[in-house]
Structure I
Amino acid sequence: MDKAAIIALYDQDQRINVTYPDLRRDVLPRLIRHVDKTNKMEGSIIYSQLTAETVDAAIKEQVAYFNNIDQPFEWKVFDYDQPPDLKERLAQHGFVVEEQEAIMVMPLAAAGDVFWQPITHDIRKITDAGGLDDVQCIEQVVWNEDASWVQDYLGLTLREQPEQMSVYVAYIDGKPASAAWIYYPEGSQFASLWGGSTIAEYRKRGLYTALLAIRAQEAKTRGVAYLTVDASPMSQPILTKYGFELLAYSWPCKWEIEE
């Protein structure tokens, strides 16, 4: 994999041009800003092109903007972003730097045999917002936190842009056990994998692998060139085993609105 070429393509497809149904995309002179249209979740900045001379003013501008609309936001920093100390600058301005993520990429043409085996688990595709209760249940049990965002984000996408999202739930004995989804940005050569959450009592039964495979098989039929995952430290070695390669590290830097 030509890493420099893939990074350039990734930046264009996944950071600069990408749109989301629940977010308004603002193209600014030095960065791309996404604002949550429902004002129930957070906004984000996933691409910026700053210098040591412009970075502090840009940070202050975005903090002021999101404070004014009373919306928290995430500034996602990649290890190759400029200036090199962007993450540290954000921390100095009061952002909370969260756990490092690994941006993993796999060309579908290079995917191993495990992705092309018949799906033998009970995995069902959720085709309407009414079927998201099982996804919400899984997310709440796995992460022990409110997962109402499932209805807002996934539900909105399934209603307004169903061609850009496929949601899957794996069942054991008819009970929801694991959930995952795949997002197809319009015009992108990448499809991004999300979720992959499995309730503890159903782990080690091959559900994670089966959900990877069913999404890879669908992506192949849709002509996607690359799969990408924002992987946690726990998921990174698993994805490496399946043939994903490390493209970069990233850090979600969170700005919260004071009560």
Structure II
Amino acid sequence: MTTVTRDGIHELFDLTGEIAVVTGASSGFGQAAAEAYAAAGATVVVLGRSAERAAVVADGIRDAGGDAHAYQVDQALRGAVDEVFAEIVRDVGHPTIVVANAGISGGASYRAGGELAGYADAEWDEVVATNLTGTFETVRAAARILSPGGRILVTSSTAGMRTDPMVSYGYVTTKAAILNLVRQVALELAPRGIRVNAIAPGPIKGTRIGDGRVEIDPAFEREWESTIPMGRMGTTDEVQGPMLFLVSPASSFITGATLTIDGGAAALSHTAF
């Protein structure tokens, strides 16, 4: 076994010379990832539905000494991801890391007015277009341009791994589908030397799923916290490490995997100790 030095540890998480494209990077997990990658040395491309918010995040990264570019894209629109990737290749260079993070909530849970019988077609269509089709198109666009050594990271959710009455039908369905998409794409791209993995966050504060359209009642949030063995919700800062790990040299022999970030919630087989 090779002795690992302090410099060697740093190199395991060094992204110097990389170009990382992150969708949904104007807030939440995407912003956390973009900031972490920039701090690790990558040139970061911040993608968001709001050009203004994406620009604010990119400006913040540059103010902190990093290198960042901002582009507007709505991945729910067919062909939009391919178009913006072409712009990125032309303006910035060929990405080496692509993070398919953008997603929306798809309405309220059945415990808060989102019951199955009344779940609106428009809400279902919107969340499928964004969370599933948009993620698929992002992953496909990445597969077309990444070279050997490239990495794809997809944001799913613990709601895609089990039932979750705290979120909508559209959300649990699409987040489950994304996990199998990751596994299948990982098998195809492994011979090309491209790794594909997912994160599955649980209850995390500081996200803006669906542009903050779904407000969480404080009592509902406290009940949610009671389902977490660690006794609290996580923060977006606590997702940065896992998102950096899965695109860094430290995870060089990991593909087709899902890393759960949930304070132990998915490990529970019941709702109380």
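Each reported figure results from applying straightforward, stated rules to the coordinates on display, with no laboratory input. Quantities reported herein were computed from a predicted structural model and do not represent experimental measurements. Cβ atoms are built from the backbone, for glycine too; each structure is taken alone.
Things to note:
- Parent structure of the calculated result 1.1, given that distance in nm of label points 7 Å out along Cα→Cβ at positions 166 and 238 is the read-out and I, II the choices: II
- If helix-only ellipticity at 222 nm (-39500 (n - 2.57) for each DSSP H run of 4 or more, over all residues; to 500) is computed and equals -11500, the structure in I, II: II
- At a computed 19 (relative contact order in percent (Cα under 8 Å, 6 or more apart)), which of I, II: II
- Test item: FRET efficiency 1/(1 + (r/R0)^6) of positions 126 and 158 (r between Cβ atoms, R0 = 25 Å, to 0.05) calculated as 1.00, pick one of I, II: I
- Once Kirkwood radius over Cα pairs in Å, for residues 182-245 alone is evaluated on every structure in I, II, the highest one turns out to be II.
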